[in-house]
Every structure is written in C-alpha cells, then in structure tokens.
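Here, each number is a calculation from the coordinates, and none is a lab measurement. Note that the structure is predicted; figures quoted are calculated from it, not measured. Cβ atoms are built from the backbone, for glycine too; each structure is taken alone.
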Structure P
Amino acid sequence: MKIKKFSFSKLIIYLILILWGLTTLYPFVWVILNSFRKKGLILSDSFSLPLGEAFTWDNYITATERSDFKNAYLNSFIISGTVTIAVIIIAGLASYGMVRYRFKGRGLLYSMITAGMMFPVFSTIIPVFRMEVVMGIAGTGNRWLSILATILPQIAGNLCFAIIILMGFIQSVPVDLEESAYLDGCNIYQVFFKIIVPVAKPSFATVAIFSFLWSYNDLFTQSFFLRYPQERTITGLLNEISSQAGVNYGLMAASVVLVVVPVLIVYIFLQKNIIKGLTAGAIKG
C-alpha cells in the first residue's frame, strides 16, 4: 500500500481553501446566530453564541406576524417552478435540434444564442415591460397576469445558458442509442424523452437548479412586474422588510434566514447534480 506524501505546497493550498471557506460561510452563520439574539444585544455583542437570556424566538415571530410569508412563498414557487419546467422543455428540445440536425442558418442561430448570454437583463427590461403592457399582461393589477408577465422574461433570460449547457452534454451522447431506438419504431419525441432525457439527467438537473435559483432570487425583474402586495414574492418581501425594519437587525436577520432556507435545501440535496451537469459534457464519448 502506497502512502502519499503530504507536500508543503498542498498544505498551503488546503490552508487557503479553508480560509476561503470560512470567509464564505461566516457571514451566513453570523446572520443565523443574530436571528436568535435579542435585538438590543446585536450591536453590543454580535459575535458570541446566543445562549441563556440572549436567546429569543421573537425575531421570527415578529417577521411572520408582520409579513405574509405564506403568500410570498406561494408566488415565488409558482414563478420559479413554472420557469424551471418551461426552460427544461424548451431548452432541451432546442439543444437536441441544434446538435442532431443540420439546417440553413444553424451557425447564425448558434451565434445568436451565444450572444444572448452577453446582454444583461438591465438592458432589455424597459422594452420587455412596454411590450407586455401593450399585450395587456403587465401593469393590470391582476395577480395571475402579473405573475405571467414575470415568468415570460425569466424563461427567455434562462434559455441561452440552458441551451449551451445541454448542447455540450447531448453532443457526448452516442448516436447509436438513437439509431437503435429509431429501428425499434420510436419517433423523434420518444427518442428525446426516453433516450436523451434519462441519459442527460445530470445536465437537466443542473439547468433546473440554476433556473430555479435565478428565478427565485431575481428581485430586479420581479420589482418591475409585481407592484401590489398580493403579487409580492419572497425576495420582494425581504426588500420591503429591510426598508421598514430600520435598525431592527434581529428582524432583518430572521427574514434573511426565512428567505435563504429554501435555497439552501435545494442546493444541499442537489449539489452533486450541479457538479456532474457542468462537467458531464466536457469530455465527449
């Protein structure tokens, strides 16, 4: 059995990674600790564990009583879930067509998809908003139309990234699998959903995770299309609490934890799929 030597260079690398990890995790740990601390003690003693008299649930109770977290969560999950499903289906079919078929304008279309990743949402939000006002779905005061107005630009904003990621993996899938399916009598949709989707599951999972998280955290787009209290999402609610809470840092810390917990749950359970999906298409088989 060979014993690997632990070199000084590896020690330095590990120390740097540990320090980087601590600096990344510490702010969130600080927020969690102070969300359980009495608000009068946060400024004077914000670095110790909230034990004994310093511990309190009041920040969470106040946050849930003052704000409608239930409705905000519902709106966020409706928007993010719809965006995720739509992006997976549209980007999956588009990437499969781009990889497996040759047609006129394919190179131009690929260039446009790549270029679409270079334009930030800030540069397109005004014309998109005006277009949706003309269509009658934005600025109407109707909750469901406003949610639809938010969903459409978020789907468009995620498609370019999703298509590029999925194309990289589908290119590595052997064509022999599809040819065998065609010989067995499958049509193109059966090949896609029964062959491509199961094989490319890590990449689809990656696209789903990033699309969900981007939509969930997209305060900028939501602030344009969701103007009324019944339409507010969880990030919009956090923005409102931050502006109203003032120096009540305990309330703000509790609100941040309530907003971030769903994101952490999604990431913790699906982090392996993120890594697999981003690296799966790097080496073609």
Structure Q
Amino acid sequence: MEKIKIEDVDMPGLYQSANITSIIEQKKFFNGIMIYLILISIAAFFAFYSDGENNSTNKIISAILFLASLFVVIWLRIYRPDDVWYNGRAVAESVKTRSWRWMMRTEPYLDCEDIEIVRKHFIKDLKTILKQNKNLIKQLDSDASIEDPISSKMIKIRGLSLTERFDLYKIQRITDQALWYTKKSKSNKKWATIWFLSTVTLHGGAIILLLYNIKEPKLKLPVESIAVIASSILTWLQTKKHNELSSSYSLTAHEITLIKSETNRINNEGDFSEYIMNCENAFSREHTQWFARKNE
C-alpha cells in the first residue's frame, strides 16, 4: 500500500481555521495572565521601596505598573480570549472527528454507491457545527476557510480497502493521539512540580526573612513582595491546571492504548464502524471533560 500521511492541511478548511484561531487565542490568554502577574509582582517591589518623602519616583512607577495590570485585567474581561480559545478548540475537534469518520466510511457516513450522498451529508454536518458556534465566525482565521471541505487526500483514504483503512487509522489516529496525550501528561506533570517547588521555595524564603527580621527589627525586608510573587505563581499554576491536565491526559492515553489493543484484525465494515465509534468516543469524552472545566 502506498504510504499516505494525513496532515492538518488535508483537513476541512473549517478545522484549519478553528485550529489556528484556537492556538492564537490560547497564547493571547496565557500571555495576558502572565503579563498581569509580572506587572503586579514588580509593582509590589516598587511599592515596598517607596516609603519616605524621597521615594516619589518609586511610588509613581508602582502606580503606573498597577494601572497597567488593571488594563490587562479589563482587556481579558472584555475581549475574552479564553472563550474564543475553548470554542475554537471545540469546533476543531468536532470537525476532526467527523472527518475521520468520513474517511473511514463509518457511522454516520457508511459506504454507498454514490459518494455525493455522503459528501453532502458531511458538508451538512459541518454547516451545523458552524451554526452552533456563530459567535466564533468573526474570529476564525480566513486564510484556510476557502479550502475545499473534502480534500483529495480524504477522498483517497476513503477509497482504501478495509484493511488499509484499519492500519492507517491505528497508526495516524490512535497511535498519534496516544503519543500526544502521553507527551502532554509528562509535560504538565513536570511543570506542576516546577511551579510547586517554586512556590514552596518562596514561602520558605519569606519565613526565613520574617524570622531574621525578629533578630534585626530595624532591617527592611521585602517579605510582602515575596508573598505577592508566591501568590502569582500559585495563580499561574491554577490557571494552567497542570496537575489536573496531567491526570486527565494520562488516563486518556491509557484508555486509547487499551482500545487499540482490543483487536488486531477487523473482519467486516460493521465491526470496523463500531471500533471507530469507540475510539472517537474516547477522544470526544476527554475533550468534553476538558471543555467542561472552563465552566467549573
């Protein structure tokens, strides 16, 4: 069999647009949070060292930094990049799941004599997904929107034999997803540990400074400023949800591996359709839980 590799550019334009938009807005959201936390941390230091009549410059700098951090908060509240990020990801994952089902000739796009029938069915489903997310339309990247919703490679994959489709799906969908979730689980676990240790270190430093201040009460130590930084790191950790994502991704990776191991051979199209449904439901389940976390 000729080796066929399905890439993002081979997916429907709606997927590409939603995926690009989601990635961009995710970066905007986390960059906004990071800038806010950095600003208030630096502002706390300038405020700490602004005591006395001759430190008006530090007071002005501190006020400017706090004002800048306020603008960041207002921007995050009004623009809501996190909403666009989550909605864009929801659309992208929905389209991706539909695309794989279409390529694999499984429910609800079972094989028929006229491919135009399932083609129209697929496009109708994409229209439904878009209508359900009308608020996202103005944010979508327009460059990929002109792409044909069904690429030539998608049609080529749909035309493969049962065995060829099964082998391709296992490698390019299941294995790729399992590796992605495993990688993300390890990455989130690592960063959760790093940020937790950073918070513990800062708290420990603040305690040491407080105890030292008992011995040297006249010495001016930036305990409050360190506490602000420690709180900022904790806020960042809670925003990124490293611990929660690590557990969720790890569970999904194991589930995908177990599903993949359920069978090494598919005998008919009916069994294959059921197999694809189980796999895609596992992917959708993790994504649904991920999406629900936004409203917690």
Inset, instruction - Using helix-only ellipticity at 222 nm (-39500 (n - 2.57) for each DSSP H run of 4 or more, over all residues; to 500) as the calculated read-out, with -25500 as its value, let me know the right label among P, Q. - result: Q
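Can you rank P, Q by relative contact order in percent (Cα under 8 Å, 6 or more apart) and just name the one with the largest value? Don't jump to the answer; show the numbers that get you there.
Values: P: 31; Q: 26.
Structure P gives the largest value of relative contact order in percent (Cα under 8 Å, 6 or more apart) among P, Q.
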Legend entry - Entry that produces 0.55 once FRET efficiency 1/(1 + (r/R0)^6) of positions 11 and 211 (r between Cβ atoms, R0 = 41 Å, to 0.05) is calculated, selected from P, Q: P
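Consider the structures P, Q: one of them gives 6, 21, 26, 19, 12, 9, 5, 2, 0 for P(r) over Cα pairs in 10 Å bins from 0, in percent as calculated from the coordinates. Say which.
Numbers: P: 6, 21, 25, 23, 16, 7, 2, 0; Q: 6, 21, 26, 19, 12, 9, 5, 2, 0.
This figure was derived from Q.
Kindly point out which one of P, Q the value 10.6 was derived from, the read-out being mean count of other Cβ atoms within 10 Å over residues 99-106. Walk me through the numbers on the way to the answer.
On the way: P: 10.6; Q: 23.4.
Computed on structure P.
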